Structure P
Amino acid sequence: MSGLIEVLVNGISSGAVYALIALGFVIIFKATEVINFAHPSLLLAGGYAVAELHDDIGFWLALLVGIATTAVLAALVEMLVLRRMRGRDHSVLSIVTIGVDIVLTVELARRIGTRVLPIGDPWGSAVVRFGDVTIAQTRIAAIVVAFVAIAAFLLAFKYTSWGVAMRATAEKRETAALMGVRLGRVSAGAWAVAGVFAVLAAVFLCVFPTPGLDRTVSFAALKALPAAVLGGIDSTTGALVGGLLIGITEAAVIGYQGDIGLFSHGFADVAPYLVMIVVLLVRPAGLFGTREAARV
């Protein structure tokens, strides 16, 4: 039983982090109808900023600087690259984000090199014991921070003027523009918020039991993309549910692959995509996605 509880806690912790990343995909899609394939590089950029600065200014201040820097970087990508191509097909804009991701990732990988950079988080390798169950403090912190951040976003999305503008934009861009919604501001804000979530996710991807940040950290976003798709790429609730589903699936495969011969080594990397395929076969729009009406 203790092993099952540890697997569930690890799965919820990983799932909460994946939900942060998946929500970044969803926010940008709702605001611009573009799938942001540059999100992995934003995640790497945020983690790199925190890792480089924490020795000089402390973890918490480094985290704030990393959040601000990545939010500005994300907004600049929208304003300097995508906004100049406004009017192009959305699939073209998504391909452009792939190019942005390659440029940013190559530069960041060059700076990081073969190093593994510690994040400098205050939890270290400390654990909490509940009877026979041992849980790393970083796992608990990841769950708390992720759910607080997601709850804060959902409240802002529902009750602030920016949230109303984003919901109006997601519903009908042309009508929203005619009603006075500044689409450029909404789009840049969505990119900035996605950048904030990317930093938070990067931090918890690089803490104990992970040794630190290296240039492969951005690959975690490739696991969060199935979470966003299976939850519904235009659904904030779907991002949360999809992230948790992927996280628990991955933790279960890792925890029990030694007991079940079907789960070979490395199967955990494939599991998120298998779950996504199964869900999409049943619900092509995702669990909470909006089905497009087709006129026959």
Structure Q
Amino acid sequence: MTGASGCIGHYILEQLMQAERYEIYLLLRNPDKLRLPVADHPRVHILPGGLADIDRYAEMIPTMHLAILTAAAWGGDEDTVFGTNVHHNLRLMAMLDPTCCQQVIYFSTASLLDRSGQPLQEAGTLGTDYIRSKYECHQRLPELAIYPQITTVFPTLVFGGDKDKPYSFISAGLQEVTRWVGLARFLQADAGFHFAHAQDIATVVLHLAEHPSTQGYREVVIGNPSLSVNQAVEQISDYFGQRIWFRVPLSIGLANLLIKVFRVEMAPWDYFCLQYRHFVYQGAVNPASFGMDPYCPTLADLLRVHGIPGHAS
């Protein structure tokens, strides 16, 4: 497994540790970032190093029966981002033995996909270094001998984190965002999205690990049922007990006008997202899709588990 020290990685590792059938090998550049108690765990083995060091384990990698690849470079210089997200990930997958490895669960991002689940060309041309690198890696997966055993998962907006696990980027700013609910409840916007808590993502990943594809390569978008932005504002307002008396529509035309008037500088990918708006996907799955109870199926659940008190608290 790679990326165990990240938010999603912690949740997946915790569930793997609870499932006694797995002997777990963690490729970790900085083991000190791991907050789970693995030091004396009999089934957890630390492989020091990052993806760039994968060749030092050239004899061990082909013996793996399952690979869960969550590691990614979110920022930094372009060479680092593309090196990690494209070249080193592809190198690791190329080292796996298709006659031994039953499944590779490779983490991409739902931002790459259009509403029908096909790759967005704009992700490859307008995206940030992170988005473009994920797009390139996705495009090159068919080159691999292990391709038929790959399950690519596409998480939607990821929340998660607690005292024992690092917070996701969005969860880290959740408290600040909720301070704007008093204003946001009086606005309307035409957009849509999915979200998923990292624990629910981990539950789906463990289910996929236990049920490899029998039809070759597969792709899975992970997220709760889609919400419009207006539905989200309504649910959050209700959680805080704040009534909505009226709502002012924020049209895309008005948004474009404000950008010009105030000379707002936007990156090409940000501007594309503003125009595209509806990042919703057919067939997105969550634990309920497989008959399991979700940890955070609603926004109220999400706020509650992050310790944000509502009007009924």
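Figure out for me which of the structures P, Q the number 1.7 belongs to, where distance in nm of label points 7 Å out along Cα→Cβ at positions 41 and 217 was derived from the coordinates.
Only one of P, Q returns 1.7 for distance in nm of label points 7 Å out along Cα→Cβ at positions 41 and 217, namely P.
Could you tell me which structure in P, Q was used to calculate helix-only ellipticity at 222 nm (-39500 (n - 2.57) for each DSSP H run of 4 or more, over all residues; to 500) as -23500?
P
If you work out relative contact order in percent (Cα under 8 Å, 6 or more apart) for P, Q, which one comes out largest?
The maximum falls on structure P.
A value of -1.31 was computed for log10 I(q)/I(0) by the Debye sum over Cα atoms at q = 0.18 Å⁻¹, for residues 25-192 alone; which of P, Q is the source structure?
Of the structures listed, the value fits Q.
If Cα Rg over 2.2 N^0.38 Å computes to 1.05, which of P, Q did it come from?
Label of the source structure: Q.
Given that mean count of other Cβ atoms within 10 Å over residues 49-56, derived from a single structure, equals 14.9, which label among P, Q identifies that structure?
Source structure: Q.
Where does the value 0.35 come from, among P, Q, when FRET efficiency 1/(1 + (r/R0)^6) of positions 65 and 233 (r between Cβ atoms, R0 = 41 Å, to 0.05) is the thing being computed?
Q
Kindly point out which one of P, Q the value 0.65 was derived from, the read-out being FRET efficiency 1/(1 + (r/R0)^6) of positions 81 and 209 (r between Cβ atoms, R0 = 41 Å, to 0.05).
Answer by label: P.
Read-outs: derived from the displayed coordinates by stated rules, not from any lab. It should be emphasised that the depicted structure is a prediction, and the values quoted were computed from it without experimental measurement. Cβ atoms are built from the backbone, for glycine too; each structure is taken alone.
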